[in-house]
1. Looking at structures P, Q, which one was P(r) over Cα pairs in 10 Å bins from 0, in percent calculated from, given that it came out as 4, 20, 32, 28, 13, 3, 0?
2. So helix-only ellipticity at 222 nm (-39500 (n - 2.57) for each DSSP H run of 4 or more, over all residues; to 500), computed for just one structure, reads -22500; which one of P, Q is that?
3. For the read-out Rg and Dmax of the Cα atoms in Å, for residues 266-305 alone, a value of 11.7, 32 was computed from one structure; give its label from P, Q.
4. Kindly point out which one of P, Q the value 19.9, 69 was derived from, the read-out being Rg and Dmax of the Cα atoms in Å, for residues 34-257 alone.
Structure P
Amino acid sequence: MPATLCSLFPASVRRSLAGGLILAAMMMVAAGLLGAPLATHWPGLAYWCAATLLWPGLAHRNRTQALVLLLVGGACLAWSAGQGAEVDPARLVAGNSGLLSMLVAVSFLSLVSRPHTGDEERAPQGRRALASTLAAVHLFGSVINLSSVFIIGDRLARRGSVTREQALALIRSFTAAAFWSPFFGAMAVSLSVAPEARLPTLWLVSMPLALCSLLLTGWQLGRRQAHGENAPVAEFTGYPLQAGGLLLPGLLAAAVLALHQWQPQLSILAVITLLAPALTLLILAIRRQRPLAAVRGLVNDRLPQMGNELALFLAAGVLGYGLETLFASLGGSLPLTQFGAQEASVTYLATVLLALLGIHPIICISLAGAVLMPLAPDHTLLALVFLSSWAVGTATGPLSGINLAFQGRYGLDSFSIMRWNLGYAAVMSALVVVGIFVLAALTGLA
């Protein structure tokens, strides 16, 4: 049906209109956060319309996933309604509007933070090159997400592909940003389920986990001997990290904490939605780079590329609401009385296992949120579980977005990437479980 309706309009018109709707939806959410009396279903309607316009251009796998989520969520809602449960249409339409608005807001940062791609600086080699590549991808990825990986990856690529060691460095350093970055999709999803998570407390554990991920990757790649698929670290060609690359990620993280401290009634999700576009436009104005022209380019180019995310997150919102309603209609009881470190560890390990089976973390998070909320879990501990499962699961899962993207762009088999990362996933999972117990102790749950 969406494809039939969309066939009436040229693809370029659909993309431009969808980009405008996505921007309008984010602005409505931001206006609501600032106190404007806007009903939450209006931005939701705009996102649904944009997803419909972009539907014909989505990857087949993404369309299948979205349809499955919609069907399962819809079936749960229909069954619950038949049992007398009340289904709120406005909430159903609103779905993950807040989460999507945060992702749209973060996309503005790509206008002011991009890795340097000039050829005048010779690419470094050896251990220092490995370290600088890990740091550069991690820092840029923490702000502008997946685009940083391919900007740097394309510069490193030779004959259209990257080496095994380069691929592992790019994938792991990028996904490790999910442990802590407030501008990452993982944080948006986690905070949409656990909005009361305390970011400074969470960072006490999640940032060391991210550092452990980078150090473990550097150690594993640095000690490989030259045989089979391996290449010695002395032959590693990397990306040079410049001092200026450290400025914006640090500035943004500090600004998020400062604004949240000044306006504590605003969630971290809301703070980022308001801050990222405002700070981007301010930087563009200071640089005299024509903010309106930059935003117009964003609407016509970057925002329409969010079709896969739109479809997946909107469908996941339906699934989450359906599971929540179904669980409530069944009595909402679990064979558990609390959500402590042991329960959190089991939830994390189950989510990573499901990622290895090809299930996207957002599906697992929606399911876990619906099932665990009756236990009134500590939101900070819950957020750590979600962020860690995203960081480790997406690096390892053969059907994760980044591994499939590497298969399509650089010709690396996604199941081979999974095999290369299994040892990394095992060690990181042990460290995550330790981190879970540490955070439980810090929050008084141990």
Structure Q
Amino acid sequence: MTSSAAPADTTAHMSDPAQAQRRVLRVLVASQVLSGAGLAAGVTVGALLAQDMLGSTGLAGLPSALFTAGSALAAVAVGRISQARGRRPGLATGYLIGAIGSAGVIIAAVLDDPVLLFIALFVYGAGTATNLQARYAGADLAAPGHRGRAVSTVLVATTLGGVAGPNLAAPTGTLAENLGIPNLAGPFILSGAAYALAALVLALWLRPDPLLLARTVARVKEADASAHPAADVDDTSAGGGGVVLGALVMVLTQLVMVAIMTMTPIHMHDHGHGTAASGFVIAVHIGAMYLPSPLTGWLVDRYGRMRIAAASGVTLLASGVLAAAAPGDSVGLLALALALLGLGWNFGLVAGTAIITDTVPLATRAKTQGLVDVSIAIAGATGGMASGIMVAATGYPALALTGGILSLALLPAVAATAYRR
């Protein structure tokens, strides 16, 4: 249940929601820079840490599966807290839980306890879910024709931390060794600190709360529309079909992206590359996931959600084919393949988020968005788990090619929805 009375800081910004939106975006950008570092650092070494502790490649995809499964639970929690209390408490809580998970990974590494490692990675997934949920906060106050760009502003902020995080894997590993902590647990020191700071930034400065203010603005518009029937209101007539399509686009792109991304450091390690090389490739990948966001947002707003969703499938196919064909000793080609993988994911996420935001009314928006992100997280967990098993059975090229072909399923789904409209 939500309160009918708007908080004081929300009411104070009623006269100029556009100014409030600019402030909201500035605070979200700051928190995303921090959380991007936390997210990327863990992704870089999670699989390697599990492989080192278990001595098995077949279960190397388990860390990715666990923290994406944890992000599924966190997506529900963050969505429900946001629905009831606003974006600020929802997002701050999610990042704080992610910081606790990072600390758990470090303790597990020190104790050489795989069970504790898996539990901690599950909790760590809350940071991943919260990082994604923040994009919805950026769109709450945006005008319908600018939602793609609002989402992209939040996403691109992750780039700085996301690119820096993997490249700090070696230095943080050295720091960890100096502290008596295993080398591969070092990046989780960075993750814990970054997530905790992101939580603090949001708790202190995300005012007004964008979702609460958007609801207040919507109530005023509805009252005005009742008094003046010609008044313009947001069109959410796409209904359930839009939710299904938006969710499908993001679920499929997440599945393919996580599967290929998770096993690329393992593939490189098996071909003699060190942590620095795999960190570089993952940094390029994460940069491509977020850096093109301003352009993607403009394309989504200018040319439509459907066309960019279709472009996502084609780009992911190109990535899978290139990753499958690239020699294992070619860092350059693998980096290019992972860049295309990140770009295809970016197309899908921005287009899918805009479709969901266009479709779902404010009264149930945060809860529905949380449930959609559960599906995304489950897809990521499935991709992470299946990737290790598939690589152990058939090899990395087969995994990459399968992912690329699977992404083409987006094209008939987009075409069918466009035809119905």
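Only the coordinates and a few stated rules stand behind these numbers; no lab work does. Quick caveat, the model's predicted, so the values are computed rather than measured.
1. Details: P: 4, 20, 32, 28, 13, 3, 0; Q: 5, 24, 34, 23, 10, 3, 1, 0.
Working through the options, I get structure P.
2. Values: P: -22500; Q: -28500.
Computed on structure P.
3. Of the options listed, only P reproduces it.
4. Numbers: P: 21.3, 68; Q: 19.9, 69.
The read-out comes from structure Q.
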